[in-house]
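Down below are the structures I want you to see.
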Structure I
Amino acid sequence: MELKKSGKPMPNNISQKKSFHSEIIRLTVDEECSLLELLLKKFPTKSRNKLKSWIKNKNVELNHSVETVATKMLMHGDKLEIFQGRIYDRSDLSGIKIFYEDDFIIVIDKPCGVLSVPAYKEEHTSAYDIMSDYIKKKNGRKIYPVHRLDGRVSGVMMFALKPEIQAILKDNWKEMVFERKYIAIVSGVLKKKDGTISSYLAENKVYKVYSTNDHEKGKLAITHYKTVKAINNYSLLEVQLDTGRKNQIRVQLSDIGAPIVGDEKYGSHENPFGRIGLHAWILGIVHPVSKEKMRFESKIPDEFQKLFK
């Protein structure tokens, strides 16, 4: 999908933007050789030390298992997957991938079906639990939630590694987030291909969010959407948020007669791939310490893509 630069002004003295992607390089072995030999052949512009670091940092999988031995002999037909930039202990992250990690923040790719943070009366392990355990085992530190994704929503989310960093990000969220985009699959073909939805969102006693025109009852929510593809009575939308209210995209798309597929809570009667059709695609932030602009992009789920082929 073609991306447009955000027109939102940013603070001065910010370094050039860096991008971090979850895209995977896949290779099939066509001759017997060692793992390092193959990487040297396939990536001639990379140094030997750089390629060794990919292996050491568990960025290379051989036949769907992490391989950390550079001299490992490969056989014809073996499958390699290379996750550039991924550095983590893969002991038990329940499908979570780490895009970026330093002493201040950790940015992850959360799979569908994993809660962001522990929920009342929920027994399922959350991304917060998983990443807390990972950080504690690594250096004894704690993590601090900054924002959330619904449990059935996949994609990019971030934690702070210090309480003061959490406070900086939360208190300056609108200024520090320069791009926040989702991909949504909705029922129907929208008459108005793109537009902006604005309403006040409130929550009732059974924790269902709804739109209201009463600014005293709800909080202002603004969502921009653009139709990218439409086929077989489904539409793939690119969604940009100006605000980050609970269930914002789900409620407001339902309001215009385009409920997200799989979201029965907000009016969907279709579920073509067994999950809610919402994915946190891009998160662009200003690093709270270095002031660099950093852009993280999660691969659009395969089932979303297949629906429109």
Structure II
Amino acid sequence: MAAGPSHLPTIKQLRYFVALAEHKHFGRAAAQCFVSQSAFSIAIQELEALLDANLVDRTNRKVTITATGKEIAVLAKLCLHDVTALVEVARGQSRPLQGPLQLGIIPTIAPFLLPRALPALRKTFPELKLYLHEDVTERLYERLSEGVLDVVVLALPYELAGIDSMELFTDRFLLAARDDTTLVDPNNYRFNRLHAGSVLLLREGHCLREHAIDACKIRNTTKLNRFSAASLLTLIEMVDADLGVTFLPEMAVGSAMLQSTHVKTYPLSDKSYRTIALVWRRGSSRAPEFQALGKFLADHRNG
């Protein structure tokens, strides 16, 4: 006998369990789902009771997803993806850029693009309910593929599969140094003249690091400082303390991060740049809507 509606898991339960399978921690998974840990735990227990299956082994220190739970998590992701596709078909018949939109954006773009573009976006599309998710490219891409996110703003090049993309604009790299530094002569800059360990970059996992290494032709790794920053703010503070020089994206110029610092930027080669792009799942019925969003962001990147 087929299961009736009351015997089927809810979208909420599936979404919660997918988050738990990803984080393997009730507190972090609950935070991602914007719900209290107690309510989250109850939903997982209800799902296990409904399926009559042990999905999670709980101890005081860790959460282990059972073999059955791992299979359920894979199927749950597929179900959520199908539901997302269903909603996209329905939304495709309505006016663009209204209702909820889950937007992912990397932390080396968000603090520069969003303050300039969001006020105009809210004014132009007052019915748009924009939910922002800031994370590194790898995790945003995973959530986009799983249907958790609708669209992502990131920097290319980056190897992606199963997506459509729209290039928004190029973002040149600039040499950044304290205005009175003796580590480099900014007006007669040559990479090979830099002292060993004088180049500061973000830690691995941030695509800005790889883009800077490639675009700025950093071949001699002895020039790189062994310390890598976890955030752009930390990186800029280290440069302001004259602990090294770095390469910043042009969109950082004029931002709050550089205000009240002694950090100055200097132009590099025209070939030193990254490409800012908007990406979404291939074949999405909302592609025209995403393209409209991309054009808006490109047109308002300077405020």
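When you work out distance in nm of label points 7 Å out along Cα→Cβ at positions 29 and 213 for each of the structures I, II, which one comes out largest?
I
Given a value of 1.3 for distance in nm of label points 7 Å out along Cα→Cβ at positions 141 and 157, calculated from one of I, II, which structure does it belong to?
II
Could you figure out which one of I, II the value 12.8 for mean count of other Cβ atoms within 10 Å over residues 125-132 was computed from?
Going through each structure in turn, the value belongs to II.
Among I, II, considering only mean count of other Cβ atoms within 10 Å over residues 181-188, which has the greatest calculated value?
Once mean count of other Cβ atoms within 10 Å over residues 181-188 is worked out for each structure, I has the highest.
A value of 21 was computed for relative contact order in percent (Cα under 8 Å, 6 or more apart); which of I, II is the source structure?
The structure behind it is II.
Can you spot which of I, II the value 21.7 was calculated from, given it is Kirkwood radius over Cα pairs in Å?
Only structure II yields this read-out.
Thinking of I, II, which structure, once helix-only ellipticity at 222 nm (-39500 (n - 2.57) for each DSSP H run of 4 or more, over all residues; to 500) is computed, gives back -5000?
I
A short reminder: the numbers here are calculations on the coordinates, not readings from a lab. Bear in mind that the values here come from a model prediction, so they are computed numbers and not experimental data. Cβ atoms are built from the backbone, for glycine too; each structure is taken alone.
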